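Below: a set of structures, written as structure tokens.
Derivation of every value follows stated rules applied to the coordinates shown; laboratory data play no part. In this text, all values refer to a predicted model and were calculated from it rather than measured experimentally.
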Structure P
């Protein structure tokens, strides 16, 4: 779902649903959106391995022009 589609759905939400959305957005912007790897069965050694392998993608992933993939409708 694109950002525009989400924004179009907001007026349809109840007050309680809007409050839940606000809380989630505050969590995300506060940096509380980290993935709990341990809960997914990934130990420290595996996490270190993942970190080192994914580091090669970080520079490309963070480029402004890569934001087009965030809006890819085919995903």
Structure Q
């Protein structure tokens, strides 16, 4: 399922790879640094709403398909 921040679960890495994109390609499409994409994938950084929407648009999915709250 991917690495997770304590307050946010994400599937970004798996979805990015399934789309055939590198971190660099995704970062360029979302207008953010590659390091930011890496930090999100590793659960270190929670993206802003705007960034989450840009990433979802680039990957052709909904934000909720990338980022979810843990149960409970």
Structure R
């Protein structure tokens, strides 16, 4: 299993709709709103790295309110 932690910056005041949209994505196991440099941490788990990459690239990064992402791959 591949696990990734995605640190996300978004537009202000999108917390509820962002969490709802991301939690409905296949492979997303947790979404947390956080204080500090980033607005959210999303945990993704999938059986291949390719699927994790697709979730981040084609789903999360395509959300209009997402400004930037940093991905940390679990070992």
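From P, Q, R, which structure was Cα extents along the principal axes in Å = 45, 30, 22 calculated on? Mind showing how you got there, number by number?
Numbers: P: 45, 30, 22; Q: 35, 21, 21; R: 33, 22, 17.
The correct label is P.
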Query - Structure (P, Q, R) behind the derived value -5000 of helix-only ellipticity at 222 nm (-39500 (n - 2.57) for each DSSP H run of 4 or more, over all residues; to 500) - result: R
